[in-house]
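These are the structures, in structure tokens.
A short reminder: the numbers here are calculations on the coordinates, not readings from a lab. Quantities reported herein were computed from a predicted structural model and do not represent experimental measurements. Cβ atoms are built from the backbone, for glycine too; each structure is taken alone.
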Structure I
Amino acid sequence: MLIDCGLAPAELERRLGQLGVEPASLRGILITHEHDDHAGHAFAFAAAHGITLFMTYGTRAALEETGKSNRSAHVRVIRGGSEFVVDGLSVRPFTVPHDAREPVQFVVSDGAHRLGVLTDLGASTAHVESVLSGIDALVLECNHDLDLLWAGDYPKWLKQRITGPFGHLDNNASQRLLAALDRSRLQHVIAAHLSQQNNRPALARNALAHALGCEHEWVGIATQEEGFGWRDLR
């Protein structure tokens, strides 16, 4: 499965090829919310390759209103908290505070292991921490460093949006979220959704390593250009 689809189809096909994945082998595309970097090309890619899209009603409505939907793509509407199965994998969408219509993030399980993906939220909640406790791997937003953001060139309104309760997690907030989880089964942690202008990989890695009490190099980094490679769960 693919989670989110913000890249243009040709670029996405290129990146999938680097991982040895054919688009036709995808059994579904899970959409977290309607923002362009997550869903801007979802309908076009899904329609081109006959892949089912999974998204909330609010996300679908928002994409339709902005003209980014495509009637030739098949959409299955999902709800936060209601699990469903795709090709043997159990998917649990869970609600998060973010400035979108009906945003969710996901935990995916094969019955033996659970992968959590959390890339867009303004603040952690008890619900988020409950859902992610006990997972085996986590892709976690570390969007910005507060000092870099406030000293940077972004307009004030955008800085306020990013740091607000429906914006994005900074490194320290991600550290606190990770520290609050049951980490007894955790095999992999990947810092993701890093701002190129307002963060540095070393800062994100150091923050998460502090929460884990591990060597900094153990924490993976998903870059905007290369992402990250395959990880195995045992």
Structure II
Amino acid sequence: MKVAIAGAGSVGTAIARDLHANGHDVLVLELDPELVERRRSELEVTWLAGDACEVASLDAAGLATTDVVVAATGDDEDNLVISLLAKQEFAVPRVVARVNNAKNQWLFNQSWGVDVSVSTPQLLTALVEEAVSVGSLVRLLQFQGGSAHLVEVTLAANSPAADRAIVELGIPRDATVVAIVRDDRLVVPRGDTVLQSGDEVLVLVTGDAEAAVQILLVGP
């Protein structure tokens, strides 16, 4: 997979290192040429000095043949511009954008070319809640500009879903149980899978279906 990352800060470089280690073709685009030279000696990926907010720089980076663009700069305005150009000018199939200020989260949607937005503060909050909350619906990630969410519920003993098969729950059409973690083991869900108290249930939902899923798994 060919990946272009905008921003050679600590976040962008860490992403590039992990993707390169996993065998992907990685290019990093960074405005500061001195930073590019320093990073070039640290990591053997393709480095390019240029402004990722300009079409000419993105064209030089080969975005027309890129599978995924990651807008990982420390500036939300830049990340939005990069996402929009990647999607509209180069039709990149998947655009992932970093959200630095959680107050700007609402802007990172498909109107700006963003397929997936990642807000570090919100993600950390969700992980803390997921670790301490039983019987509560916790949002982990959002997709499609916020219209879909990955949510997690650790089933309490009094959950209406405990000891019932998934097919019996009447889960809405706009929601799908994608995984169950039981005793530190991943269970691939099927219709006849019986949920148990203590199960960590991961569900992909749209905004309209979230309330119904909460009632089914948590209760009114």
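Quick check on the output: 16.2 is mean count of other Cβ atoms within 10 Å over residues 55-62, derived from one of I, II. Which one produced it? All intermediate terms of the calculation are to be shown ahead of the outcome.
On the way: I: 20.5; II: 16.2.
The read-out was computed on structure II.
Compute distance in nm of label points 7 Å out along Cα→Cβ at positions 87 and 111 for each of I, II and report the one that scores greatest.
Working: I: 1.7; II: 1.1.
When distance in nm of label points 7 Å out along Cα→Cβ at positions 87 and 111 is computed for each of I, II, structure I gives the biggest number.
Who wins on Cα Rg over 2.2 N^0.38 Å among I, II, i.e. which is largest?
Checked I, II; max of Cα Rg over 2.2 N^0.38 Å sits with II.
Given a computed value of 4.9 for distance in nm of label points 7 Å out along Cα→Cβ at positions 39 and 191, which structure among I, II does it belong to?
Numbers: I: 2.9; II: 4.9.
This value belongs to structure II.
Work out which structure the value 0.80 belongs to, where FRET efficiency 1/(1 + (r/R0)^6) of positions 79 and 167 (r between Cβ atoms, R0 = 30 Å, to 0.05) was derived from one of I, II.
Working: I: 0.80; II: 0.10.
Attributed to the structure labelled I.
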